[in-house]
1. Using Kirkwood radius over Cα pairs in Å, for residues 86-157 alone, single out the structure from I, II with the greatest value.
2. When relative contact order in percent (Cα under 8 Å, 6 or more apart) is calculated, the result is 32; to which of the structures I, II does this value belong?
3. Work out which structure the value 12.9 belongs to, where mean projected area of the Cα convex hull in nm² was derived from one of I, II.
4. For distance in nm of label points 7 Å out along Cα→Cβ at positions 46 and 206, which of the structures I, II scores highest?
5. Given that mean count of other Cβ atoms within 10 Å over residues 62-69, derived from a single structure, equals 18.4, which label among I, II identifies that structure?
6. To which of I, II does the computed value -10500 (helix-only ellipticity at 222 nm (-39500 (n - 2.57) for each DSSP H run of 4 or more, over all residues; to 500)) belong?
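Bear in mind these aren't lab numbers, they're just calculated from the coordinates by the rules spelled out. What you see is a predicted model, and the numbers here were worked out from it, not measured in a lab. Cβ atoms are built from the backbone, for glycine too; each structure is taken alone.
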Structure I
Amino acid sequence: MAEPIAATEALHREYETGDAVVHALQGVDVRIDRGELTVVHGRSGSGKTTLLNMIGGLDRPTRGRVWVDGAEVSAMGEDELVRLRREKIGFVFQAFGLVPILTAAENVEVPLRLRNEQPGARTKRVGELLELVGLAGRARHRPYELSGGEQQRVAIVRALANRPKLLIADEPTGQLDSSNARTIMEVIRELVRSEGVSAIVATHDPLLLDVADRVVELRDGEAV
């Protein structure tokens, strides 16, 4: 069996709140295969965001191990984690996080500028990505001129600008109506196919599960 793009083993995450201990994750084992769209589903408080943060190197487990692209994330130092997030992972969040004074194209271009890509290569890559999500004609529009669904599409392709191996999306449809939510999930699925990226998406919406290649169900911090 091919090596997964990401995996966890006996993953625990505990938080102290006053005198109490919250068990956000309890012995979670998951496998995210390459070239697949994996959806993590569960109610609010089930541990979805915590799991994604562990895989993305944004938080550290209390116990257990995490791997991304063959490297053990849970054993990395801060410099290694920064490099991992910059080079191999793209993040999408519920709040679109676009820079309001920049156009759609300029927002997508930001990661490429940070990597000092040549202007011609930046322009070509931005154009390709906006075309993929049907926003080539909206490239010069600023976020306030775009719908919620359009803003999230811009945020998704911005996360893909540097060609990461893994896309991590935490409730990317949370601020959208049901029609736009399904459109965004289908956009992510098509980008998994066209860009050769693997994706893990957290959602509480059961109506979106049929878009996934694989579903991980979380309940009270456990994979069920």
Structure II
Amino acid sequence: MTTSSGQLCTRPGLVFVPGASGATRFRAAVRAAVAAVPAAPMLSEHVREAYESGLRLMREHPDTELLGSGVPDPSIAEGGVAHVFVTTAEAWLREPVLAREVFGPAALVVRVGDPAQLATIAERLEGQLAATVHAAPPDGERARSLLPTLAEKAGRIIVNGWPTGVEVGTATVHGGPFPATSDGSSTSVGTLAIHRFLRPVAYQNLPPDLLYGIDTLG
């Protein structure tokens, strides 16, 4: 979440945590971890101001509370301080504004009291670049049931890992349904990204002497 001051498009911004005792331990670990994160520079004054605006929305929303925050550093120009907020699944499902991205080192932890709510939550997600499922072997059936929905919502699905960072390779998919990208049928990173820069052209009825030598790449 805090890599590059949260200014990566695959930064995890929504974390849905089912259960009771395990969720409590998770939130405590997150609170301790984020409290040790120093502020880091953001890309510009405009980016930092937009980040601060998103933080104000989270702070002032009646259904959220601050779980933890990082260490400010006034010596850093346009420094972004990490923040993690917490809400409930009921509030998240009721308030669309809580699904809005806060670009920067911030995340919203959503407490899911009934694991059966995960299916409804997955259906309500907007298009995403990536979706992660953290699961142990006993969770296999529930995790498997979420995958078809997540495949409709995201361009990349990860199990027991975080999406931050994109490795360039043949299997890379860095795209997803709108609003994650404007064209969910392509990827902006990886071998298949070349298709974003190509346009099909049909040459009809051309004799061989005209067709020969046409530069099909422009």
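1. On the way: I: 12.3; II: 13.2.
Going through I, II one by one, Kirkwood radius over Cα pairs in Å, for residues 86-157 alone is largest in II.
2. I
3. Values: I: 12.9; II: 16.4.
Answer for the origin of the read-out: I.
4. Details: I: 1.0; II: 4.1.
Result for distance in nm of label points 7 Å out along Cα→Cβ at positions 46 and 206 over I, II: largest is II.
5. Details: I: 18.4; II: 15.4.
Of the options listed, only I reproduces it.
6. Values: I: -10500; II: -8500.
Checking each candidate, the match is I.
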